[in-house]
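Colleague: Structures incoming, each one as structure tokens.
Rule-based calculations on the coordinates, nothing more; no lab input. Computed from a prediction, not measured in an experiment: that's the story for all the values here. Cβ atoms are built from the backbone, for glycine too; each structure is taken alone.
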Structure 1
Amino acid sequence: MKQSTSVSTGIAVPANLQSSLATTQALWRFLANDKVTLKKLIAPLRHFAEQQLTESPSDYILAVTDWSKLDYKKHKAKKDVVQVSHKEDIGYDLTCQLLVSAESGQPIAPIQMHLKTADGFLSTAETPPNEHVGHLEQVLPLMRDAASMNFSAKIVHIIDREADSVFHLREWNEQGFHYLVRAIDNRHVRWREQTVKLREIKAQLESEGSFTESREVVIGNKKGIQYVAQAEIVLDRAATRKVEGRMVSIPGKPIELRLVMVKVLDAKTQEELSAWYLLSNVSAVVSSERLALWYYWRWKIESYFKLLKSGGQQLEHWQQESALAILKRLLIASMACSTAWRLQASQDSESEELKEVLVRLSGKRLKRGRPPSAEMLLSGLFVWLQMFDFLGSIDFDLTKVIKANSTLEKIMEK
């Protein structure tokens, strides 16, 4: 699964093989093999995650759910693409549930994926979503599936602002699942015996000096200081849902939630760089500062999508002609990502030495004092594997290497 550039005609050829056609045919046969199912390909990723939780026990694990559009509007050979949103937005809609360490924020592995196509959903789940199911309707089954995997840690589901839905927050709460969801600032809630907007609570707590300095963070490549405040609120409003083409009001039981307000101020100018309103039903045993940090780590799934699309695997340039082949290859590529993340998190002396080698092989520049990125490690790893394959194919005959280098030197002298 060596990465290649967006203009490559296909996958890169391992150094121990002479025929690019053989490599392409081998991948085609593998992806077209009916015995290679999505469930079999997701199994190693789940096992990989389970192993790491066993090796590094924790009370909590973060399950980050997000969606990403795969743009294939220029790929005319793909006949099962779908209009994801507007008429120019053609491709597939990817749903991913990514496990992230609650202790370090390090990505571990994806444990569930759906891919929406013109023919419905492909999925690693036992039961794929219904063809017309929207994003938020996918979440509860994902929560149930994650619970059935019996990980050793309590799962906290983290979702961006798209999940700010009274109906769904109430539903997930009643089902006993823990979540941390970003809300919009004009959400109405009950606080101090009044119905107020979230931004009004923030303003009141700012005037009372309730925000406390938490930690340094980076927002949009700017260094900032994170401040956190908390309030106990009640979500008691009726939900609004579309039923048979019209919006209806659906009352429900009030739910008590923790509102964690986060603001990030520029370290130099004190300008507000970002503000979050987070709703959670996680026990107060977990501090508001830790919840704020957990949500900050939600961006790891965005980095994962970037690694797949542009940072490493060039996902949106794959030439497979069906969504099934794309999703199978995506699961294999995710195994490479998980390997890089595992190495990135390892801090023993042997791993540190290997990381130094891989950074050098990647050809990328690493700023002093900065740890290597997953992209760097992937790039170096694929070069290393090619070197290892090649040296293995010539039985580590150093004379052949010296002879080839001697020929190159003669050519350079001419």
Structure 2
Amino acid sequence: MPRAKPAGWPRHMLAKRLAGSTAYYWNLPTWARKANVPMKSEPLGRDYGEAKRRCDDILNPQLDAWRTGRDAPAPVDRRTPGTVDWTFAVYKSTARYLSKSAKTRKSYDSVLHLVSAHELKDGRRFGSLALVSVTPGAADRLFDRLRFNAIGRERNRTAVRAMRICKLAWDVARREKPEFVPLTNPFADMRLSHEAKPTRPVSFDELMTFVAAADAAGEPSLGTAAMIAFFWLQRQVDIISRLAWSHYRPREAPDTVKIFHHKTRALVDVPLVDTDGTPLWPELTNRLDEAPRRGTLIVTRDTPDRRRKTHLPWREDYFRHRVAAVRAAAGIDPEAKFMGLRHGGNTEAADAELTDAQMRALSGHKTTAALLRYAQPTVEQRRKGARKRLDARTKRGGLSE
């Protein structure tokens, strides 16, 4: 069975095992050969990073340009020391970059490409500039340009993130190659600010509406995943790729579920029943106890794969697509995102007047500051707070009689 390629694998790139190592090749597709495309297949060497960059920056853009009738972009030489392109390449060859998750690296690649490909007034790309010519003023002008996309729509968050990643890349490259990278980082001290839009918490009623719609659509796994996020406060990536049946009612602790938070490396043993045997999460435990076990993971796709005849794990993009479709069919506000389920669960806990310690014990957050980003203030919390203040005043003033 062929192995799945990692996220970000370039189109038309092949890997072959040679004498204990892997070599990479760019393979001109058959349709392009038949169409007499003026390009040839070529070896890319044994360095995955360099092979990927050549495919992403030169070969695939040239093939796409030919197919769409545009002028092919000029080949980009990322190896010239002392340029912005070279700096980004140095950063992407270090452990500071490679140790990040595939999803994070992909998002960094997108931002760095946005900066590198930005066209200046004289027609040059920003990535072709020599580092000595990138002044703080040039960084400020780049930020101002990136704040708006090609149709004039503001994207301040993207621009802020781009400047912060550029600062990181410059600092890392400076440590690696101090003879080429100037000491002064033009992306430092830019005093960037972006007020993130708060995630809208999903309410319990919305959760149950979504679950009913998922069941009606023949995709109960989506409803199960939503309940796990709301009740047990686990992140989407952990639910669809890590939460296994062995974590639910394990033999050594049948009245618990082990919820692992990969982001914080926290493992939370969540009790399933109270000391008197009362179920603490009856909606979810009843559902899981009756659910068919179709593999190692609790949440898998509901329809078996036509070729493999097994229930495969959800892929993140397709999972998000199906969640959106079920949400729309249920008539739920489109702003009620899947991540809002964790916010909703934590907010429900705050409304129930759990202490910070109790909430962190359930959610796996290490600090109260991190927790408060999820447990958002509500009218219910303010009402209870006002009631407690009133009770304190009347008791102190002897007015309760």
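Colleague: Among the shown structures 1, 2, from which was the value 16 of relative contact order in percent (Cα under 8 Å, 6 or more apart) calculated?
Modeller: Among 1, 2, the structure yielding 16 for relative contact order in percent (Cα under 8 Å, 6 or more apart) is 1.
Colleague: 1, 2: which one has helix-only ellipticity at 222 nm (-39500 (n - 2.57) for each DSSP H run of 4 or more, over all residues; to 500), as calculated, at -13500? Provide the component values of the computation, followed by the final result.
Modeller: On the way: 1: -11500; 2: -13500.
Structure of origin is 2.
Colleague: Out of 1, 2, choose the structure whose coordinates give distance in nm of label points 7 Å out along Cα→Cβ at positions 152 and 216 equal to 3.4 when calculated. Intermediate values should be presented prior to the final figure.
Modeller: Values: 1: 3.4; 2: 4.2.
Computing distance in nm of label points 7 Å out along Cα→Cβ at positions 152 and 216 on every structure in 1, 2 gives 3.4 only for 1.
Colleague: Moving on. I have 1.9 for distance in nm of label points 7 Å out along Cα→Cβ at positions 240 and 288, calculated from one of the structures 1, 2. Which structure is it? Working shown, then result.
Modeller: Working: 1: 2.8; 2: 1.9.
Derived from 2, not from the others.
Colleague: Comparing mean count of other Cβ atoms within 10 Å over residues 40-47 across 1, 2, which structure shows the greatest value? Intermediate values should be presented prior to the final figure.
Modeller: Details: 1: 16.5; 2: 13.1.
Ranking 1, 2 on mean count of other Cβ atoms within 10 Å over residues 40-47, first place is 1.
Colleague: Right, here's the next one. Of the structures labelled 1, 2, one was used to calculate log10 I(q)/I(0) by the Debye sum over Cα atoms at q = 0.11, 0.13 Å⁻¹, giving -1.06, -1.26. Name it.
Modeller: Working: 1: -0.94, -1.24; 2: -1.06, -1.26.
Attributed to the structure labelled 2.
Colleague: For FRET efficiency 1/(1 + (r/R0)^6) of positions 296 and 320 (r between Cβ atoms, R0 = 41 Å, to 0.05), which structure out of 1, 2 has the highest calculated value?
Modeller: Working: 1: 0.70; 2: 1.00.
The maximum falls on structure 2.
Colleague: Now a separate question. Check the numbers for distance in nm of label points 7 Å out along Cα→Cβ at positions 256 and 376 across 1, 2 and tell me which is largest. Walk me through the numbers before you get to the answer.
Modeller: Values: 1: 4.8; 2: 3.3.
Comparing 1, 2 by distance in nm of label points 7 Å out along Cα→Cβ at positions 256 and 376, the maximum is at 1.
Colleague: On distance in nm of label points 7 Å out along Cα→Cβ at positions 168 and 184, which of the structures labelled 1, 2 is highest?
Modeller: Details: 1: 1.3; 2: 2.5.
With respect to distance in nm of label points 7 Å out along Cα→Cβ at positions 168 and 184, the highest-scoring structure among 1, 2 is 2.
Colleague: Out of 1, 2, which structure matches 208 when volume of the Cα convex hull per residue in Å³, for residues 120-247 alone is calculated? Walk me through the numbers on the way to the answer.
Modeller: On the way: 1: 185; 2: 208.
Structure of origin is 2.
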